[in-house]
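Below you'll find a set of structures to go through.
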Structure P
Amino acid sequence: MKFNRKLKMGMVGGGPGAFIGEVHRKAARMDGGIELVAGAFDINPRKSKQMGRELNLNSKRVYNDYKEMIEKELKLPVGERVDFVSITVPNNWHFPIAKAFLEAGFHVMCEKPMTFDVKEARQLKKLVAKTRRVFGLMHNYTGYPMVKLAKDMIKAGDLGKIRKVVVHYTQGWLATALEKSGQKQAEWRTDPKQSGGAGCMGDIGTHAENLAEYITGLKVTEMCADLTAFVKGRKLDDDGNCLLKFSGGAKGVLHASQISIGHENDLAIWVHGEEKTLEWHQEHPNYLYVKEMDGAEQVWKRGNDYIGAKSPAAARATRLPSGHPEAFFEAFANNYCNFADTVRARILRQKPDPLALDFPNVDDGLRGMLFIDTVLISSKSKQKWTKFKK
């Protein structure tokens, strides 16, 4: 049996002036298999309607809030109602919205961090298992082809035993009290009532943690963390440094900062093994650097046949020939593509292609929330090492 229609997508959040919601919309539509048909785009119903008009949606399917959206979408026939919803709202709304849609029978794609706290994350994991719905978490950096290549190289043993992992994510956009200027993105990200217990570490530190665990296949087991709010009056951290211990004996350093002036979205990782080192930079994502003791540095370039021969996952995530850059939108789209293929298989009651299961899920979301919780505990502790919460 074939799936002979586009998946129908709904969205909660992503209203006028929102950044990440529009990224989700463009990425989801990129491969032609998903269409946006409904949404509750803003907590203000007037702004939600405005967004619906800008997107040329049927006004009857632009809702005042997510509860109305669920109620009215369920009245539509299967195949006409939304198949899944994308949640692109501040952190404090992730759990109640995801919970409501899962319980109503819809599949869910959610922005990170997955929930407001660990308690909600544990509840959501149980709910995903109970409802048997597909749940995706948009850690978009796992969608880059060269990240998948790095993962497969390490899994194949090319680096030997992993000794050390260094990962950082540095930005400078919050080096001043931008939240006091009325800038919407800065306001909610620095507000503990909306963002949760962590600021910088919750926003971008979780990306660094997720990238390190995804590429290496190792899990953080202990950490020693230091958090700082450098901007006067800021209630949440804007800079953090962590020493890490990984399963298997590897050590690590994780640094996240939003007060590093001159840095834009400087996510980078170095993985040092007994035989080789891998290096990848998000701002130059089409290249993976491989270094060894007595050989020349290698530069693996996205889009070449030798990439696919080494990593089928990287080949699946590649759209263009070499020399034509693929980057941020495509990484989002790769996660949507795998998520959507898994949803289609679920609808048809078929087993998905194993490569289609390569997208962040509820387990990754729980790891992210445990990371935030452990960082907060460690930063307040007088002990050198704090065990990673389970």
Structure Q
Amino acid sequence: MKIIFIISQLTGGGAEREVTAFANELVRMGEEVYIACIHNVEDDYAVDVRVQRCWLQAFKMSRHRKLRNICTQLSMARQLRRIHGDVILSFYVPHSYYFRLFLATVFSKTRLVYTVRGNPEREIPNPKDRRRKDLACRFSDGVWIQTTAQRQFFPKSMQKKLFEVHNILDTKFLEIPRENPRQIVRFISVGRLHPQKNQKLLVKAFERMIRCTGNTLATLTIYGQSRKNYRQTEKELKELVCQLRLEDRVFFPGRTREIEKRYEEADAFVFGSDHEGFPNALMEAMAAGLPCISTDCPTGPSELIVNGENGLLVPVGDVETMAQAMGYLIDYPQKAGQFGKAARQRMRKWGTAQEQAKCLLENLHKICS
């Protein structure tokens, strides 16, 4: 089968990582795989040399927007028809581009699959873009969801189009050495600095925890960086840290390419998102055996964490409960160790990369047939 993944770029977050992981696994299984990027930028993840690459760049020959869009449409159609794929999987493609994809494939045998990578109600705040998303789903031949909970956001008429395939978990996180129990001193969080991730909640909860308990050892390190459109979020976070006088306790080292080492050094993981699709960072932290605290946001965390058994879930945006949960792990390291062991055991039962890729392939064959 000839499979085309289309994504804006391969730099940054979870969707980019999953595109790379699925493409690499499918090409190992003998499929012909392409990754088409809208922007030609550097890759953050290692792409198998057998995965073929192409770019669907917007033409910059003219400042006239309409002429540039027409040139982009013609270029995209030409390249996609040259590849002549069996199926296209779109990941975080701007919804204006999705209509172009539809036009480029409408008179061909190529099937179009829309992928849902977040909370369908919360990830697109703009009503116009939400309408575009709804149209994209309806015009698609299939819709790839990550969790069972995401089904509730689609009408009955579309349920047959939906198919569920989970994210791929890299087994290297299961191999990170972990000794439990251990004193809980170093809290970490991983994720881009973005309003959705609500790192302000973590900073405020951490400050409340140390103020209420008098703890003098605990630190909070947040790995990640803001993208161009959200520099203000990073600025506000650092201002909040200064305002709360936590400069020597809360750190923002940016992105790291040694995340396994950071998980190994850490004692506990905290996650404050307001909404998610399926959080890769939480999966990895659990696989690394870290005791985890997460907001119980719609879709994602509650499918990984059973509250009080392999981690702790707290209400979205609840600073007080998050602070109490942090204090609980510090006060009861034995219990925190049990959470970490149970979390790793949960992720050991997660399907392998090959199993997830095989599940995806079976669904794509159904769509194409």
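Bear in mind these aren't lab numbers, they're just calculated from the coordinates by the rules spelled out. As the structure is a prediction and not an experimental result, all values here were calculated from the model. Cβ atoms are built from the backbone, for glycine too; each structure is taken alone.
P, Q: which one has helix-only ellipticity at 222 nm (-39500 (n - 2.57) for each DSSP H run of 4 or more, over all residues; to 500), as calculated, at -12500? The value was obtained from structure Q.
Each of P, Q could give FRET efficiency 1/(1 + (r/R0)^6) of positions 25 and 353 (r between Cβ atoms, R0 = 30 Å, to 0.05), but the derived value 1.00 comes from Q. Can you spot which of P, Q the value 1.1 was calculated from, given it is distance in nm of label points 7 Å out along Cα→Cβ at positions 113 and 137? Computing distance in nm of label points 7 Å out along Cα→Cβ at positions 113 and 137 on every structure in P, Q gives 1.1 only for P.
One of P, Q was used to compute Cα extents along the principal axes in Å, for residues 273-360 alone, and the answer was 43, 28, 16. Which one was it? Attributed to the structure labelled Q.
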